[in-house]
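Bear in mind that the values in this text are calculations on the coordinates, not laboratory data. Remember, predicted model here, so these are calculated numbers, not experimental data. Cβ atoms are built from the backbone, for glycine too; each structure is taken alone.
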Structure P
Amino acid sequence: MYILDHKAKDEDANWSSWSIIPTTGPSPGKRYGHTLNYMKPYIVLFGGNTGSQPANDTWILNLDKSPFTWTKLEISEDSAPLARLYHASGLCTKGNAQGMMIIFGGRDGAENALNDSWGLRRHRNGSWDWVMAPNKSDVQPKPRYNVIFSFIYI
């Protein structure tokens with residue numbers, strides 16, 4: 001895993017450098033169509049395609065504890081989003097969902113576009129869960145995938 005670090009060299013110049021984040025233990029493995037978000041102090045990975053099928057697994061990497069180890073969150077599939085790839089995700093910074101990672105849409109294994117929204121939250125006791133986002137109107141967004149957003153204001 002690589003991280004791109006942007007730093008101010010001085011008042012007039014910035015510089016960037018790529019660094020490897022060494023990890024130990026099991027990992028999410030190779031995949032595409034997933035999303036990554038930074039929820040301090042965690043990098044959170046959700047979904048994507050493992051090469052043979054879409055996934056709905058959630059992995060976290062705690063950047064405060066070295067050695068860095070991926071941990072698969074044990075969340076019941078009954079209370080998690082459907083397996084998907086090419087969904088959008090972002091960290092909510094305001095409102096009732098502040099601090100939650102929100103996902104929207106994507107594509108399932110049968111290549112059907114999705115239009116649901118979910119929020120991943122971390123509780124004070126350290127547990128994590130997914131909650132389906134409530135819909136406040138009768139208007140539903142159109143199913144879609146390959147949509148990009150990086151933050152949400154609710």
Structure Q
Amino acid sequence: MSAERLTLDTNILFYYVDFGAGPRHHRAIEVVERAVDLDCWLTLQSVSEFYAAVTRKGLVAPARAASLANDWLDAFPSATPSVSTMRAALVTVAAGRASWWDALLVATAAEAGCTTILTEDLSDGGSLHGVRVLNPFAGRDISPEVRILLDGD
């Protein structure tokens with residue numbers, strides 16, 4: 001098991017149910033199923049955005065989306081933003097380093113002790129709020145860093 005604490009961005013959860021996403025769908029299933037056995041926290045923002053996005057796009061029925069969200073809330077510890085998290089996100093946005101929602105999500109994860117975020121929305125290999133950004137969809141296969149993180153090898 002990895003010693004790192006990670007979090008999953010909304011896009012990982014979204015692709016988990018998006019059968020039309022091809023390889024991203026399969027990778028998202030792999031990532032979520034492995035993350036359950038790791039020190040992985042979900043932000044309530046990611047779970048909320050997942051529900052809103054998949055129901056708005058008609059990807060899954062609201063009852064199924066709620067069931068998945070509840071399953072994830074049971075399977076993973078969750079993190080919520082504090083006032084200091086909001087302030088940190090505002091500094092990041094004002095500096096032009098990320099969008100509001102990305103900055104808030106990563107700042108929340110950082111406050112929860114996460115060291116890595118798996119996402120395709122931020123610069124792979126970069127860092128925000130001290131949280132390393134890894135894209136599990138980069139390239140043909142999962143990157144070596146993500147593989148080590150998930151496999152513990």
*asked:* Given 0.85 as the derived value for FRET efficiency 1/(1 + (r/R0)^6) of positions 65 and 137 (r between Cβ atoms, R0 = 30 Å, to 0.05), which of the supplied structures P, Q does it correspond to?
replied: Q
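Match the computed value 16.8 of Kirkwood radius over Cα pairs in Å to one of the structures P, Q, and report its label. Intermediate values should be presented prior to the final figure.
Working: P: 16.8; Q: 15.5.
Only structure P yields this read-out.
For FRET efficiency 1/(1 + (r/R0)^6) of positions 33 and 89 (r between Cβ atoms, R0 = 35 Å, to 0.05), which structure out of P, Q has the highest calculated value? Could you put the intermediate results ahead of the total?
Values: P: 1.00; Q: 0.75.
That would be structure P.
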*Output the label of whichever structure in P, Q has the greatest value of FRET efficiency 1/(1 + (r/R0)^6) of positions 57 and 81 (r between Cβ atoms, R0 = 25 Å, to 0.05).*
P
_With helix-only ellipticity at 222 nm (-39500 (n - 2.57) for each DSSP H run of 4 or more, over all residues; to 500) coming out at 0, pick the structure among P, Q it was computed from._
P
*Work out mean count of other Cβ atoms within 10 Å over residues 25-32 for each of structures P, Q, then name the structure with the largest result.*
Q
*Here relative contact order in percent (Cα under 8 Å, 6 or more apart) was calculated and came to 17; which of the structures P, Q was it taken from?*
P
